[in-house]
Structure I
């Protein structure tokens, strides 16, 4: 099935908890996301794009509370998932782009951006390669969710800083977060994913990579 058709038919377009000005296609128990998996893929990617995560929620709330951080700037939502952070940046006046490797996530980003009436360009980014050209701020929500990804992600983000870009990281203080390289900027009460997403019981932090 076409991913966009599946998302429209099986996910709910709902306001984001604590950010009701943004709506996203969000999974629920009846979505049966496993139907999107490629039967020939022995290790299909987890559907991170179908939920809101603490780090992305913190960044999105930060941009809504402090639009001057992104207004008029070229912003990349890295590991964008649903596109929440890019959408929040666009609403705050940024020229927003999003990078997401999961094709289902890319479909969701396009649908979510359209549902919110903003433009979020989809771009290809290789985190094993050079820093991308044409961006002023990299917004990286929940990108340190496991050590393998973190080992690639931190050097890439360091290359972005060296190239003159600001890098903001959103995270609920996961174990693999490189805390010694980060400056805390703000914290926000955020809902967890899944069944607890409507309860603000976690704290999502916004950091600047030094």
Structure II
């Protein structure tokens, strides 16, 4: 029988109030409080805290504060990555960010979701004294490949992959995966043109 964590990482319905997730959140909140109180110029200490918060981190990584995430440990960041201020990463499943990635201010990345139909969304037989959450939750990973630029205020929903060197315009809502070397904008986000692959790799 799968644990609630195993169900979560497999993209199945899981109880998000299971003690394991409560402990993940508590640890993340503690580290975030420390991180968000640090001055901008204290780069060494900021990097050390990110190393404790994230599941993996490369070299030359900058994350502006305030920064918010759910568990932290499901976030994996490559090298040469800039994440600007006021970003929110709901990392109930894995958020993987490649190398040479720019993420502008106020970007939101979500891995957690709920069934659309009300009958599926509500937990059958739920009671206020139950250990379960009143609605069903599942989580799907998000991947941002090498060389991407995510514009300010973009929202990326569960299960999306953004291909290498793609650019997502400011304010876009990314509801489906974006191919490599594409410029995509809008709500819902759509590819408007291909980018020059030779220049991207120059």
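Coordinate-derived values only; no laboratory data. This is a predicted model, so every value here is computed, not measured. Cβ atoms are built from the backbone, for glycine too; each structure is taken alone.
Quick check on the output: -6000 is helix-only ellipticity at 222 nm (-39500 (n - 2.57) for each DSSP H run of 4 or more, over all residues; to 500), derived from one of I, II. Which one produced it?
Values: I: -8500; II: -6000.
Here the read-out was taken from II.
FRET efficiency 1/(1 + (r/R0)^6) of positions 4 and 92 (r between Cβ atoms, R0 = 30 Å, to 0.05) computed as 0.70: which structure among I, II? Mind showing how you got there, number by number?
On the way: I: 0.70; II: 1.00.
This value belongs to structure I.
Which one of I, II has distance in nm of label points 7 Å out along Cα→Cβ at positions 20 and 116, as calculated from the coordinates, equal to 3.0? Before the final figure, lay out the partial values.
On the way: I: 1.7; II: 3.0.
Of the structures listed, the value fits II.
Assign the value 2.5, calculated as mean projected area of the Cα convex hull in nm², for residues 140-179 alone, to the correct structure from I, II. List each step's numbers first, then the result.
Details: I: 2.5; II: 2.3.
Checking each candidate, the match is I.
Quick check: 1.4 is what I get for distance in nm of label points 7 Å out along Cα→Cβ at positions 76 and 124, calculated from one of I, II. Which structure matches? Don't skip to the answer; put the middle values down first.
Values: I: 1.4; II: 3.5.
Answer for the origin of the read-out: I.
Between I, II, which one scores greatest on relative contact order in percent (Cα under 8 Å, 6 or more apart)?
When relative contact order in percent (Cα under 8 Å, 6 or more apart) is computed for each of I, II, structure I gives the biggest number.
Can you spot which of I, II the value 29.4 was calculated from, given it is mean count of other Cβ atoms within 10 Å over residues 52-59?
Values: I: 29.4; II: 16.2.
Structure I accounts for this read-out.
Ranked on distance in nm of label points 7 Å out along Cα→Cβ at positions 36 and 60, which label among I, II comes first with the largest value? Please report the intermediate quantities before stating the final value.
Values: I: 1.5; II: 2.9.
Top value of distance in nm of label points 7 Å out along Cα→Cβ at positions 36 and 60, among I, II, belongs to structure II.
Suppose you compute Cα extents along the principal axes in Å for every structure in I, II: which one lands on 43, 36, 32? Walk me through the numbers before you get to the answer.
Numbers: I: 43, 36, 32; II: 58, 40, 28.
Structure I accounts for this read-out.
Once mean count of other Cβ atoms within 10 Å over residues 28-35 is calculated for every structure in I, II, which label goes with the largest value? Could you put the intermediate results ahead of the total?
Details: I: 11.6; II: 16.0.
Comparing I, II by mean count of other Cβ atoms within 10 Å over residues 28-35, the maximum is at II.
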